[in-house]
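Input: structures, listed below.
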Structure P
């Protein structure tokens, strides 16, 4: 599970990062890394991810796809698979599949 900290900005290096303690230890450091963080640049293992400015709402696209699939099945049963309603839903589903995510999906618990 991830946490979003509103208003926090990612720094270019560990010295300026708010996740660093007074003892040069990173509180966001993954467990497999056990080292001081006095880096002059942000390390490759840094788990912080920056959201783009003005990104809009973050939604569960997989859940929306399941809603579309359910609706498409009902529309196809009622109006046929070649109906304009089914075509519109299919088009929306295709757009949703190719859209890049802002935040990568996490594995289930």
Structure Q
């Protein structure tokens, strides 16, 4: 019984280490996942937000335990000009499982 428990504990710890490191989630794939998730959330909102402006999209990413932090630049509504002064930024967490958290939603 003790041997089964210790084997299970080793497997669980190994999985936690693997998820914390998240080797299959690169900065580029996390950036693409964050932009995709953001655009899907705002797809059918009239005068909503989007990343289809000049200089918008994923502007930086940083590896964290269990995922990647991605900073997005986007614009909302009818902006007078497509310039950085009318753009906004948000930081999202893309987990090692591919879920995206912390983005502004409609």
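Readers should treat all values here as calculations from the given coordinates under stated rules, not as data from a laboratory. All values derive from a computational prediction rather than experimental measurement. Cβ atoms are built from the backbone, for glycine too; each structure is taken alone.
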note = Highest-scoring structure on mean count of other Cβ atoms within 10 Å over residues 63-70 (candidates P, Q) is Q
inquiry  = Suppose Kirkwood radius over Cα pairs in Å works out to 17.6; of P, Q, which structure was it derived from?
reply    = P
query = Of structures P, Q, which gives 0.10 when FRET efficiency 1/(1 + (r/R0)^6) of positions 15 and 71 (r between Cβ atoms, R0 = 35 Å, to 0.05) is computed from the coordinates?
reply = P
request  = Taking 27 as the value of relative contact order in percent (Cα under 8 Å, 6 or more apart) derived from one of the structures shown (P, Q), identify that structure.
outcome  = Q
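Given a computed value of 3.2 for distance in nm of label points 7 Å out along Cα→Cβ at positions 31 and 47, which structure among P, Q does it belong to?
Going through each structure in turn, the value belongs to Q.
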